Structure P
Amino acid sequence: MFQGVYTAIITPFKNGKIDYDSYFKLLEKQIKAGVNGIVPCGTTGESPTLSHVEHAELIRETVKAVANKVQVIAGTGSNSTLEAIELTEAACKDGVDGILSVNPYYNKPTQEGLFLHFKEIAEHSSVPVMLYNIPGRTGVNVLPETVLRLSEVKNIRSMKEATGDLGQMAKLISLVGHKMTVLSGDDNLTLPLLAIGGVGVVSVISNLFPKAMVGLVQNFHDGKVAEARKIHYDFIEVFALAFMETNPIPIKAAMHWFGHCSPEIRLPMTPLTQNDTSAKFKKVLEGLKEKGYE
């Protein structure tokens, strides 16, 4: 089962195409930092703007570049169950360690529809499945009782929780914590979720600060709660500012500021607005670098 730090990796672009030179350097940075896994083709990776050809190619290239040094959990979600199955089967053939399947967006299915959607996907997957609950972007919430039913389905072994509701997360862990792992989908809730039984995070901030996020989670698991808490509070402004505009706009800008990729981002996403808030974001990031965080 999945636990630890998984980086929801950005997709660098250059002149309208995926910039693999920059991407492979990002993967090397993640591996050296000791993350548990990479999540390509997620929302942070601008998956809605990738063509099917690009989507499949990016997963294949990630698996090859990582070379079993860390896990690869590929985003294969869709609001079409058939399309999600096709993406999942293709990713499995390409050698991923797991797949990430998000709530069907826009359709707003019932809880029964959600159950059947994820059940069908899992039954067509040859690797473990991490469910991804993010009602703020999909318009539908996978309730703990539905996840309990899904926990009986072979291959469904984890949940990326991004409701922002610790009460719901606690109920989820109380129901399925003995069968599934629960990871935070929000960097700012990583430490609180660990405290109630979560086991890690699928992180946006770890694109830029992978060692710091690994340190936060590892310190907590090692019983060094004060050290984990210090990292949490050192990053608390960044956790907020990184979402001043829709993800991945701020993190893409930050990665450009520190020389990791071009600022290119695909429509309908637009470059980060230059104002006092974005200037503060850059200053806070520079301050963390000066403190030795990486």
Structure Q
Amino acid sequence: MKNRTRNDYLQRIDRVIALLEQTVNEGDDLPDPARLAEVAHLSPFHFHRVYRALTGETLGNTVLRLRLLRALRLLADPAQSVTEAALAVGYETPQAFARAFRQAFDATPTEWRGQQEQLDEAIERMSRAPADSTRAPALLQVEVVSVEPFRVVAVRHRGNYDDLGEAYAGLFEWAVEQGVIEQFIGIYGVPVSDQRDTPPDACEFDCALAFDRDVAPGEGMQVLPLGGGRWARHRHVGAYLGTGLDEATDALLAQWLPASGYRLRDAPVFHHYLDDPEQTPEAMLRTDIYVPLS
């Protein structure tokens, strides 16, 4: 039953990839994300994160891979010129195509023309998304819990996630100045962007503190509702920064969720940071990851 449920999720994603490949091959405009989420029967709220978890690549990387795959097949035809191949897969100039090709294969399209063995090997590799859907499921300890709704005071950090500590320090300074630090009960975070796929200066993350009573937010802050309803909770041990939490969330979405019988609800994934990073070794920091379920 679990394998059948997981295969159902993979088949949904396969339908998205098939539509993208058809679009690339026919030179049509790419479908918008809402249409792709509809094809996958997934909520637009979580579609990008689920797609990346199951394929190991972003939608943009999938399109690039499919364009290069189409170009490789065209280059295998002696009647096709490099310029014709470039234009057929959506590049405005042969130079732009050559740059993308060299970045992917460390060679130019001209160098590979007529090299059937290299082309066949590359075609085989580019025909598959990076994620290996046959890998063994991650060994995750997951609880399904009910969480009472609560509110946090949050500030949205825009920029490199390595600088999140400064944003949290500012929140604590504000809490001290406002005389509410004694009411502080928890540190939370809401990853708005995926730092692995977003340029550092464009990343967004809601840094948040919880209090045991309602607290009016300061300038540039907001009150965010969290919790309410049913959640999958997994405790991650390791650094608060870096990509460990993203990879653990990917495992939840790609391995645990499809076999669980639950569906995602339209609410943000959030983190509850349980330890003081100034008092606890980085390798021992604990974070509860919450994924909304229906």
Structure R
Amino acid sequence: MINFNGDLVGQSNEHIEQNRGFLYADAVFETLKVLDGKILFLEDHYFRLMASMRILRMEIPLDFTLEYMESQIIKTTTALNLTHARVRLTVFRNGSGKYLPEQRTVGFVIVAEPAATIYTNKLEKYEVELFKDFYISKHLLSSLKTTSCLVNITASIFAKENGYENCLLINDEKNVVEATNGNVFLITNNTVVTPPISDGCKNGIIRKKMIEIIKKSEELLFEERSISPFELQKADEMFITNIAVGIQSVTQYRKKKFDQTVANNLLVKLNALVRFNS
């Protein structure tokens, strides 16, 4: 193996086993939130991870139980003296650098960093734009949280270079799928709309919780359907959800400026649910 200085490092290449998550994005991950030493929505994260591993035909160890996953995450945050944390658990397939895995066993890495105690909807400017250079494919793999995130990365760079806070990704049918870092919700009058998983968006945990909250509301109607880019400038509000930030209201898309009244009300209910689960 050669480093950036051109020096030979370690043994010859045939004796080096590189991580398949690095070589081929042969890995899935979960981003979780720890609050007061407890993992939020643990079962939802665990079952989503197990489903993703099965879809990718990874071999799930018998001892990789919900309790084991919980213990390893808490062990990590405890070692780092973190009571409130943002945690990323990445599961990768073992084996050498070939497309066909020689084995299907897995390993995992856990990384944790400090996080806020409750979700807050930031009030500053948050402008978005459509990213049209590359599309999200409309199939099951797009809904999984894998380490293959090149569209999200290039869209994030595009947003930074052009003065936007985020970009909206579209699928090969030119429908809005999600933001670079979370699911998208539109509010028009009293109806809240979000794209279906079948359109290629991530099967987000906070997306799931937000849908449950909205469906219980007497003031709001909920629709899960494809969203055309033409609808964006007709909406009253737009917000993005993920486990790290909860809800992030979008303030502007092109010439359209959005309110955030409904999003703030939903955030109160989301934080109540978080406290109930902590």
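Each reported figure results from applying straightforward, stated rules to the coordinates on display, with no laboratory input. If you're wondering where the values come from, they're calculated on a predicted model, not measured in any experiment. Cβ atoms are built from the backbone, for glycine too; each structure is taken alone.
Looking at mean projected area of the Cα convex hull in nm², for residues 65-168 alone for structures P, Q, R, the greatest value goes to Q.
Percent of Cα pairs over 32 Å apart was computed and gave 39; which structure, P, Q, R, did it come from? Working through the options, I get structure Q.
For FRET efficiency 1/(1 + (r/R0)^6) of positions 177 and 233 (r between Cβ atoms, R0 = 30 Å, to 0.05), which structure out of P, Q, R has the highest calculated value?
The maximum falls on structure R.
Which structure, out of P, Q, R, was distance in nm of label points 7 Å out along Cα→Cβ at positions 161 and 225 derived from, given a value of 2.7? Only structure Q yields this read-out.
With respect to mean count of other Cβ atoms within 10 Å over residues 97-104, the largest value across structures P, Q, R is given by P. Hey, distance in nm of label points 7 Å out along Cα→Cβ at positions 25 and 257 derived from one of P, Q, R reads 1.8; which structure? Computing distance in nm of label points 7 Å out along Cα→Cβ at positions 25 and 257 on every structure in P, Q, R gives 1.8 only for P. Match the computed value 2.5 of distance in nm of label points 7 Å out along Cα→Cβ at positions 73 and 153 to one of the structures P, Q, R, and report its label. Matching structure: R.
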